[in-house]
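S.K.: Read through the structures below before going on.
Just so it is clear, none of the values below were taken in a lab; they were calculated from the coordinates. Worth saying up front: this structure is predicted, and the values here are computed from it rather than measured. Cβ atoms are built from the backbone, for glycine too; each structure is taken alone.
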Structure I
Amino acid sequence: MLRHFAAYLAQRFPPVNMGLFAVLFLTVWSVAGTDGAVSSFGWREVGGILATISFFFRLRVFDEIKDYAADALNHPHRVLQSGRVTLSQLQLLAWLGALGELSWSLGMGPVAVGGWLLTLGYSLLMRYEFWVSYYLKKRLVLYAFTHMLVMPLLIGWLWLSYRPSWPLSARFFMLAALSLLGGFAFEIARKIRAPEAERAGIDSYSRAMGYRGAILAVLLVLAGGIAVQSALLLQLQAGAWSFGLLAVLFTLTLLVYGRATIRPREKLLRAAELLVSLFMLTSYLAILVVIKL
């Protein structure tokens, strides 16, 4: 069982994803600390990292439930679809994780529990696709946007765990917007396919929006993320290096997508997807470095 579960994680929820979610938690914790005294890193923060990873793992399990039939046809060799782990096993682990999230939130106070319940409730609406599955699945961009809204809610849960006060600061809203835009850009980027790589039965933004339209959408959302990130870095009095790093990453992404626009190739699109994911990671790491230096 453990061997098969490890294989499942490597395939569908790899350590690099867990690392990104840990960095996301640490970024929220650090920015919340700039608005008032927050304790130094300790066991509560270890629990917060685990709770954040657990929450995203459950989102992955929800997706597995929703997509199981289609994945059985299109990806029969995956660990889950081949029967080496089962949906019931994954659901059990996901809900055991929810108990851990609740325990951590209880330790952080009643406002944290309220934030967690709100985020959990929205994730359950996502699980059932807001009971309008047929409508949403025909509108891929709307589908993605409604699901990406869980990101600001999750940021709110973590923020309120450390800063249970009103009104919420401008830095919270910038961080929430950054999480939404970064996640949305990555979601689009990972589902753009070169024309020859499109497959029947597998959704893609290149099919829903047009190949060049999907590329333009990624770049526009990334540009919005950079604007929000820059505003937050200015508030944090960041050095020129952080702005330069964002400019370099965006320029590289623009060049790769520009080449892919002229000559559609799956290899170029996957390189661009990697750059978009690096933008997400770099955005959070830059904030962490600025605050902790």
Structure II
Amino acid sequence: MITVFGSINMDLIATTARLPKPGETVAGTGFATAAGGKGANQALAARRAGSTVNMAGAVGKDEFAAPAIALLSEAGTGLSKVNHVDGPTGTALILVGGDGENMIAVVPGANGTVSPDDAEAAVAAMQPKDILMLQLEVPPAAVEKALDAARKKGIRSVLNLAPLIADAPHLGRLADIVIANETEFELLAGQEGMTAGDREAALKRLHGETGQTLIVTLGADGVIAIRDGELVRAKGLKIEPVDTVGAGDTFCGYFAASLDDGLDFETSLRRAAIAGSLACLKAGAQPSIPLSAEVANKL
């Protein structure tokens, strides 16, 4: 079983022929709303991958609250640890360019109320064989409490170092498994402008210091990881992306679900990379998350 402790948002998505430069206005070509938030996205991905999943977080008491958790509910995700608090549900304002790249501004809303007490309650309901998955869209103090409680209880923790915040290097040292993109990993390693060789050296150095499993997603180049002293690589699919929003969250959810299902590490990486690729073929963070059968057909 997987518990996801993290954010729940409503995404407001505008598409444009290209992303604007600072201070520039460009004409939009479309608009849509979709449930999102890194926590909720990863929970839905893990659920669609076949795992039993509980979501822990918060929504507001506004018109976005119900649609923000609708797909989670439909998928059978446990929602008893989702608080309904005064104020707005978290929102993400997303611009998607014609090449599939995106720009995102996140307004925390109810996610900002998630507390260390909520973290403690979420972990208290878990069993040692379970997996705890976290991101950085809820307050760092709550994330730290959840990681600490999980370690004391012998629960495996998977931390996605996104979005990039100042506390990321500290929090990254507290998890059993860390997932980061190239930019996030550079912050964790304290080194900017890494080459592929630099990245491998940094992975070996950090792994030697902490013993953690470290995973770096590389977009179209797949993923590189280190576990038990060994570097492992996996590739996704060759695609023409429509929308990259949610691809990283899909990777994280499928990876955790694969571990939960008892798959070996390399297979888990490959399955997650394929799922992340497929998520780029549709618009919207949650609507684009593929079902398990779709991923299995590409393995």
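S.K.: From I, II, which structure was distance in nm of label points 7 Å out along Cα→Cβ at positions 15 and 119 = 2.5 calculated on?
M.R.: Values: I: 2.5; II: 3.9.
Checking each candidate, the match is I.
S.K.: Identify which of structures I, II gives the largest calculated value of distance in nm of label points 7 Å out along Cα→Cβ at positions 239 and 263. Spell out each step's value before the answer.
M.R.: Working: I: 3.9; II: 1.5.
Between I, II, the highest calculated value is found for I.
S.K.: When distance in nm of label points 7 Å out along Cα→Cβ at positions 23 and 279 is calculated, the result is 3.6; to which of the structures I, II does this value belong?
M.R.: Details: I: 1.5; II: 3.6.
Derived from the structure labelled II.
S.K.: Sticking with this structure for a sec: Identify the structure, out of I, II, from whose coordinates Rg/Rh (Cα atoms, Kirkwood Rh), for residues 111-150 alone was calculated to give 0.94.
M.R.: Details: I: 1.08; II: 0.94.
This figure was derived from II.
S.K.: Okay, moving on. Upon calculation of helix-only ellipticity at 222 nm (-39500 (n - 2.57) for each DSSP H run of 4 or more, over all residues; to 500) from the atomic coordinates, which of the structures I, II produces -26500?
M.R.: Details: I: -26500; II: -10500.
Attributed to the structure labelled I.
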